[in-house]
Structure formats: structure tokens, C-alpha cells
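These notes open a run of structures that come right after.
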Structure 1
Amino acid sequence: MKLGKFTAGSKVLIARVGVGVFVRRGDPKPDISTREAFVRSVMNAKIISYFDPKLGGTAANYVGRLMDSLDITGSIAPKTKLTPPSKPLADFVASGGADFGLNQITEILQDPRLELVGPLPADIQFYTEYAAGVMAASVHRDVDKALIAFLSTPAASTIMKSKGFTQF
């Protein structure tokens, strides 16, 4: 918007995705019902895994900062296995390499080998937001507006929720 690439006032927040905790399908699920329960589960785990924040990604960077903030005794880092994004993380947890992993909920739900334990507790949750807007140079602004309107419908919301998105 600031660069003039989108039509002023056309930005619409469509959905957001939170960070979730997941296990290999069928494995025991850690208690993540509160911040305190989540911290206990992290402390009791033998191995936890998430994307290496140095490789980028908003959720990976957040999880890295969160773990650093929780690691006041230095006991979390030695039990943490950082992976490259996406499939390597899923493969590592699905093979039994970690007690649990952390990732965006949409990515967890895509892999049938994994089971979502749940989202992080609200007071430590992080969301990646997705927005749409009409491009200033678009020659099909009516189509752009129609797509944005559709993405805001209950039908689209139902599909997005089934894939792990939440709407505003």
C-alpha cells in the first residue's frame, strides 16, 4: 500500500494461522492447555523440534524467540532439534525423532502421519496473517474484488477452517 502497488483501501484481512504443537500420529500428546503446562511438557520432553529460525519464516522465528525466552536454565536448547522447513520437520517427528514438534497449524494438518495436539496457549500464541488487496495495475479489478468477496464468505471460511486457518 505504501509503495502504491495496491489500490488504497482495498486491503482485507482474510485469515490467520497460529502455531501448533504436533506429535507422530498415535503418540502420547503433551499437555499444552496453559502456558505452565506447555513449559512442563517442554521440560519433560526428551527431544522437541521446530524449523531452524536462521532459515527464515515468521513462525520459526517466533518459536525460536519463545524457546529462548523459556530457556532460563539452559535445559531446553540441548533437547532441541532444529530442521529445515516443512517436510524435514514432518519427517523427523513422524519417524519418532522427537516427542513433539511446533509448526504452523496449516502445515501440520497437511500430513496424515502427524496429529495436531492443539494450538499454543493464547497468551503465547503467534499468528501469521493473510490479506488480499486489489493491485493498482490490475486490468481486472472487478474480478479481484469478486475473489476477495468470495474469500470472505461462509463457504470459503468453512474450507479455510478445515485446513487450519482462522478468520477475523
Structure 2
Amino acid sequence: MGRPKEEVRLADGRTMIEHVIAALSVLEAPIHLSCSATPSPYLLSLGLPFIKDSELFAGPLFALVRALEDSDADRILVVCCDQPRLQSDMLQALLAISADNVPTVLSDTLGNRYDPFPCVIPSGLLDNLRAFVAGGGNSPRRWLSCIDCRWFEIHPSLSPSLASFNSEDDLRHCEA
């Protein structure tokens, strides 16, 4: 986008990350932001704790390793800052069906898979994830394809709520 996605303001005046935080706030669970080693003044202004990347610009799997290392929880819900249409009830249902040592990822009743995010990752997979990253793996989708996952089916009409906005063109469609 040529600018930090989390700071992109939508038509209602709120940033993309403010939309995501609003969806997460209903869950009554701690919210942590994953960010580079130096959070922007805007991210600092949100007043949330940070999980700083262990490797500068290393990608989402390094951030996920750090999140699992820093968490005392038995599982973490992972969402992206560029998914401003996330719905609290869908995230709550995703958390409700997650259990044991299997990641829970979304799909729809037509068989479309929305991996990798949002998803629920059990803390027991930390060593598996570390080994994948140490072996050169850098794609969350590839990692999830190498392990058993629980696919949580949603109605296809909910798929727009999972859209990620990665370009100005995506943003124009979001606000249309």
C-alpha cells in the first residue's frame, strides 16, 4: 500500500487495526500486537502490549513463534491488521471449537479454505513451528498444509468478512 496498513483510515474514519481491535474486544481476551522492533507512534498510542519480531521483517511465522513463546495461554487466536471486516461472533465460534493440539482454520461449506488467518494455534505446536522455520519455512499456509488442521466451516456469505486489504485497489473495493 505504500504506507503501514494498520494506519490506513477507512470511510468511517477508523483505521483498519481499530476495526480489528473492536472485533477482538468483544472476546474478553488479552490483545497483543505483533510488530517490528520499533513500533510506530500510532501503534504505541493504542495502548496495547507488543510482541516484537525477533527478526526484523522476517515475516508472520517468526512473529507467530514469538507470540507462542510470550504467551502463557494454551492457544492463541491470530488475526491480521488488514482484515477490517472481521466479525466478533465468527471469531468467538472459532475459539469455541478449538481444542487439543490441532490448529483451527476457517473454510466454507463450498470447500474454500481461508487459511492462514484468522486461526487458532495451540501452544503445543511451538516446537513444530520452530522446526519448520529452522528448516527454511516461511509460509503460514505451507506450515498449516504440513500438519493436521481442524477446518471450521462458515457459510460462504461470510467470506467477505475475511478479506485482507493489501492494495489501494482492494481498499477502494472495501469502501464501495
Structure 3
Amino acid sequence: MRTKGTATALEARRLVAADLLLDGKSVAEVAEIVGASGSSVRRWRSAYRSGGAAALAAKPHLGPKPKLSLRRQHRLIEILTGGAQKAGYRTELWTGRRIAEVIQRHFGIAYHRGTVCRLLRSLHWSPQRPEHRARERDEKAIAQWRPREWPRIKRGAPTSS
């Protein structure tokens, strides 16, 4: 599993480990100080010996460039925060399909609704589902039932016959 942190922060950690090794610290000491496994520290030491500090440098991001730039991602969040009705929908429910349509309409970029969900997670948005409640639901009756009936049922007390 990849360690959490930016590429720059992880690179800095590797360079600190290399400096500590050069200062004569043991692999176990360095591993504890930088919060890494001993095998990682040994791998970094080997890379440093063969390629110097450049061997510990952050690697470029693999994969395609994001379709939405950071500026456009911020604009998307503004649109979503404004609400679905303001964006032209009858209800306030944001679905993957609706968000994909908004992205297409505002930015001219086609996203599959599954990809939209990944994009939203990367923007720290979580999927929400509306609560479905019966129209006949009586909140007052529920509030009275909970403290009186639920403890009796939960405890498994014998019913009076």
C-alpha cells in the first residue's frame, strides 16, 4: 500500500533517511525516525548509493492528465454547492448522471457517471441518498412509542397475556 502524502513530502522523507544513514545511523534507527519499514530504508540506501539524491526524487505522476483543471474543479464545486434546482433540475438531488450533464454543459467534457463518482470522492464529496419516508409518518406517535415500547421489546420482557 502506498504511503499517504504528497510526492514532495515523500521525497523529503527519503532524503532525510539518506542523510541519517550518511550520519552513521542504523537502518532500524532511521526506519523508526522517518516512520518507514526497514526494507524501505534498505531500498532507499541502495538507490542512493547507485544514483545519489536523484534516485530518491519523486517520480512523475503516471496516467493521463485530469480532464478538469483545478480551476474547473473549484468551479464545479461552486455549481454543485449552489444546488441542483439552480442548475436547472426539478429536485435538489445530485446524481452521477446529473453531475455528468453539468460537466458536459459547463465545460464541454464528457464523463461517465461512474467516473464522476471517483472525481467527487477526490474532491472530498461523499455520495448522498435521500431519505424515503412515508407521507403518513406520524413523528409525534413515534416520539411517544420509542421510550415506552422499544425498551420493552429490546429487553425481551415477557408480554402480559
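Only the coordinates and a few stated rules stand behind these numbers; no lab work does. On a predicted model such as this, the values are computed, not experimentally measured, just so you know. Cβ atoms are built from the backbone, for glycine too; each structure is taken alone.
Work out the source of 42, 18, 10 here, i.e. which of 1, 2, 3 gives that when semi-axes √(5λ) of the Cα gyration tensor in Å, for residues 42-137 alone is computed.
Of the structures listed, the value fits 3.
Comparing distance in nm of label points 7 Å out along Cα→Cβ at positions 98 and 146 across structures 1, 2, 3, which is largest?
Numbers: 1: 4.3; 2: 2.0; 3: 2.8.
Checked 1, 2, 3; max of distance in nm of label points 7 Å out along Cα→Cβ at positions 98 and 146 sits with 1.
Taking Rg and Dmax of the Cα atoms in Å from the coordinates of each of 1, 2, 3, which one would give 18.4, 57?
Label of the source structure: 1.
With distance in nm of label points 7 Å out along Cα→Cβ at positions 26 and 130 coming out at 3.1, pick the structure among 1, 2, 3 it was computed from.
The correct label is 1.
Suppose relative contact order in percent (Cα under 8 Å, 6 or more apart) works out to 12; of 1, 2, 3, which structure was it derived from? Please list the in-between numbers first.
On the way: 1: 41; 2: 23; 3: 12.
That value comes from structure 3.
Once percent of Cα pairs over 16 Å apart, for residues 34-81 alone is calculated for all of 1, 2, 3, which comes out largest?
Structure 3 gives the largest value of percent of Cα pairs over 16 Å apart, for residues 34-81 alone among 1, 2, 3.
Consider the structures 1, 2, 3: one of them gives 0.9 for distance in nm of label points 7 Å out along Cα→Cβ at positions 74 and 122 as calculated from the coordinates. Say which. Don't skip to the end; give the middle numbers.
Working: 1: 3.7; 2: 0.9; 3: 1.7.
Structure of origin is 2.
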